[in-house]
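Listed below are the structures to be examined.
Please treat every number below as a calculation from the coordinates, not as lab data. Just so you know, these numbers come straight off a predicted model, no measurement behind them. Cβ atoms are built from the backbone, for glycine too; each structure is taken alone.
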Structure I
């Protein structure tokens, strides 16, 4: 089979090679990949790849070999999956607790755009708790997670202020329910009950200053690749009793969250924002554009395997 592997070259970070088909464990199904969606975080791993790196965590396709332990979907089932690695290939072995069937109304391209970003958004909303009537400040809102959080939070009754780098990158967020879209944190008119911060650098300290007393800031990334630093004396003189917490989405099982995302898409209640769809022969170019923020929302690559 064919597989994409890292090159270490920032201008062309992956190349196509021939490889053996993966041999699934007893609790894994073998999936013929029809579409996959790279995440921007994966582009950073490709900058200095470890020798055993086989990228690819968000896929959609068809089960061609069911799990030997009897769990998960049967052969011939269309699925979306979130394997720990190896998804940028013609075939991928996927744990059945990270795999769910797709209904007829959800195509492989939209499904592939769901896993990492969608699961992150769902789990952020659980951390936030009930948000009806709350004011939320969301940074880095033009990426895949930001689009999902905006739509989920707005649908739950929150007032969302979304921060994006430019008007072009933020133009879809109002349609998804954002109350306000700004391009500079200083323009975000708070105070806010909840801050969801993912850009790093000086943004975290600026966001903390915009909290209400007793408010919460959740830090879940640093897309700017600049570490966040805090002067805790400033923190203590800011909003009283504020809470700062770290969040990381990972932790199997993923099937329940994937099933929720698929159901919301099928019911037309969640709309993946896909900025580019291309054949997987163009993966290297797409990765560079994703890394350099020239793609809004998600990028999806198709293998031509759909029948």
Structure II
């Protein structure tokens, strides 16, 4: 897959000469609804002998429109994760457009002329709720007007599960409830976060449950605070573990939120390594224990529950 980063205004020589089917959207999570839109584009591209292109953005539009601090925006995917998912879906060209103020203030006709026609699209495919400016003048219903018969417009209807639309918003709500199996069903894959193993306070080692302390970026959306049955990728190998998102209140109030994974049957030093955690199943809430002994007893139960879940 070819990845092309664009900053407005772009230079024409940045753009491959091939005619494409262009799939439009932000695609946070690349969930099953997004996958349906991309698959529709892929089927059209194969029938017409065109390349499949997808256009996304380097950051969420609300950062510009609502003046949200970029570090405070929480995403279901990092850009790197999104790129891997797009490659797996058979995308030929991924355009990553810098969502700047200058780009945001393009008029609908300017956007269509420069970023659909200008990127050699013969077909534009999007979900039913895609917008490229103010909703009242820049929704999918208006797109044929701006197209001026230079490309075809295909609109994909909403994908539902149990009568409810599959959406990034719904996935975030389920994560806040710890309903990770439902999240997996909507995404079409187990939710993953990336991070770096860093030194912690080594308290887990003293308790007999040494954990990998994982530093994640501020933009990573974590599931609700609690203990989970997880998988962790170290190098090319996946291991089973129990993951904790919490503040370790047993050892004092007001502690920073941490992400820790105790890896079952694992005895390697992995400080400094990049890892991926899959959040498979919510085990329990975080609890403030009255000392180390009841905490150790609960950790033993968590370990048994984790092994039983994956068994």
Structure III
């Protein structure tokens, strides 16, 4: 993944969200609760979808895939952050940073693509309902999810490989709670033009293009729903949950990766990063279950069993 003798830096120091010891303890307990809620909520949603045969459709297949993705995404970042809250030396090894960067980019990029495919699923369900089962069959859904993971893996591998081929001569302090790509690049003492170019390409692939497709899908959906005399609220209710997730996830990710460099402020960045790395994975099962009676029913049956 990288050539370690190119670098004099053997580890990185993560400053985290605060340097105040008392606040760190408070944050530890808050994020521990958030993380446990994330694991519990997403796991319940996955089990509920698998247990209820009425939920064996592409919509819920995407939803359970999103929950699995959120468990992995949160677990790639939060456990190390919790350890560093209580550790006197808030460090991460060179290899550990590379692994964390790879998985955070892989899972974040995959989620961007998956949310776009979920918007397409809603478009087919509302605008072409008679052909929904034919278009969004099990094989098509599996292919879409596979494309999401494959594209995330390719770009993540390239970003991680090129980033850790760079020379890191010091300093090794990252003003963040995990190894975020833009901050790592700034610490390098070698030419970063190739990595910057790849980062721009990755931003276009995983943020701007999927978001454009999502917006285009919902413009068509809203136009189609407005022509429906009956059942407007039901049609909109299937989309609102997805839109809320898209706004929170893409809004914070675009703020982090889509801004001009002269507007970058590290203290603000790490607070915004909390939304798409920690808060969104916790909120997804809550958002979808609160607005979906079928999911609520399946979860209640699972809890009572």
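When distance in nm of label points 7 Å out along Cα→Cβ at positions 81 and 273 is computed for each of I, II, III, which one produces 2.0? Of the structures listed, the value fits II.
Given a value of 1.00 for FRET efficiency 1/(1 + (r/R0)^6) of positions 209 and 289 (r between Cβ atoms, R0 = 30 Å, to 0.05), point me to the structure among I, II, III it was derived from. Working through the options, I get structure II.
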